[in-house]
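There are structures below to look over.
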Structure P
Amino acid sequence: MKHNISMILISLLIYCSCSKKIDSSKSSIIYEIPENYLGAFDTFYNYINTLNNNELSENIMSGFFNENFSIIGNPNITFSNISEITKAYNGIRNQTYPFICSPDEFQRLKLAKLAYLPLTKNSINIALLDVFLCSTERTPSYKMSFIYHLVFNESKGKWLMNTLTEVNPKNYPLNWNQIEIKESHKYAQNKPLSKLTPLLASELMRGNKTIK
């Protein structure tokens, strides 16, 4: 009996060890982006450029967002048109970002992690973990995580962002398909991610630069 129990315990330990290795290896695999979704990533990268360059006009934003775009968080927000979305994102870029980096100045967003989860032929989730570079030295200071849901808009012939979901950075989906980030957008890892302060959009709305 003792021998059987020992064998069972050993088997369980081996299984747990293997499971951890499988999970770890899954997160370290770099996947190619299927051709069908390349347009979704074009929209995403162009949006990040526009955000960094602070060029958030209604005309430009209409090329990134569906008019009924919504933010899933606490609270949920659903927009009615591009004008409302543009106003909200100008507030994020010109008020929230400076607040995050204060007393230093916001300089740029860089991407530390990027992954995707295919949903249908015409819809995809893109997860990101971004880093805020603050001060003239572009010091890595904070990290945030989000999931964008994009759909292919047939009438416009392009991929548009449909929803945004806030994610606690520690819950970034490592089990999704991780991809190589473009060099122009890639965080240089000159400061370990573990040393950066995590943020949540819902807490920032309350004036908190901490996660409760």
Structure Q
Amino acid sequence: MRDCFYARIIGDGESEILYFKRLAELINNTKERCCNIKFEYSKEKNLPKLAKNQQTIVSEPWFYITDKETSKQEDQVAFLNKLQNCKKVRTLNKNINLHLGYSNASIELWLLLHKIEFNKPVHSAQDYWSDIQNAYALRDVDSFRAYKEGDTFNRRVLAQITLEDVKSAIARAERIEAKLLDIEEPRHDFGFDYFNSTPSLSVHRVVRLVLESVGLL
């Protein structure tokens, strides 16, 4: 087995961090991997500041996992500000290889794709709730807010995800992307591609890269 694959995960929230902790656990418990994986985690909102403080002389992958919330003007501006900060990271530290993994409108889309096909337009993260309840048997959980609280997210959602689910989610996300490419051109801002339509995402590209790096794809 070769040396460990290292990457930094920068998540907008706790859900993103917890998901990648689960992914690392799944990988490191899989005999077929060619190496272990080690993530460092950060919820730093100021990416340029994080890049300035990072001392590295070798190429280091950073995976920025974020939401692209709704099509309201203020949310579009907020997302473009995130992309601008990502570009600043690449400028400030050439040894940081930053990859964007967004979900439109929230990481719940990515979680759903582990269990089901999903291709309905949504307006907010709340719009995923009914499908999340069905996909993860959460009908006894009172609300969208409650499913993120306590240990429900870890014990009732992430614990149900297997490595085969992850691979299925990548395939489903790639089908979404292919359908979008048939009907519209992706936007390109600050060196990053994305779609305004929902559902759309790029977090699957990050996860594919991770699995390829450890020999599981």
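Summary of values
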read-out: Entry that produces 163 once volume of the Cα convex hull per residue in Å³ is calculated, selected from P, Q; value: P
read-out: Source structure (of P, Q) for distance in nm of label points 7 Å out along Cα→Cβ at positions 61 and 149, computed value 2.1; value: P
read-out: Read-out helix-only ellipticity at 222 nm (-39500 (n - 2.57) for each DSSP H run of 4 or more, over all residues; to 500), computed value -9500, structure in P, Q; value: P
read-out: Top of P, Q by Rg/Rh (Cα atoms, Kirkwood Rh), for residues 45-84 alone, largest first; value: Q
read-out: Origin of the derived value 1.30 (Cα Rg over 2.2 N^0.38 Å, for residues 53-124 alone; candidates P, Q); value: P
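Taken together, the values in this text are just the output of simple stated rules run on the coordinates, not laboratory data. Everything quoted here is computed from the prediction, not taken from an experiment. Cβ atoms are built from the backbone, for glycine too; each structure is taken alone.
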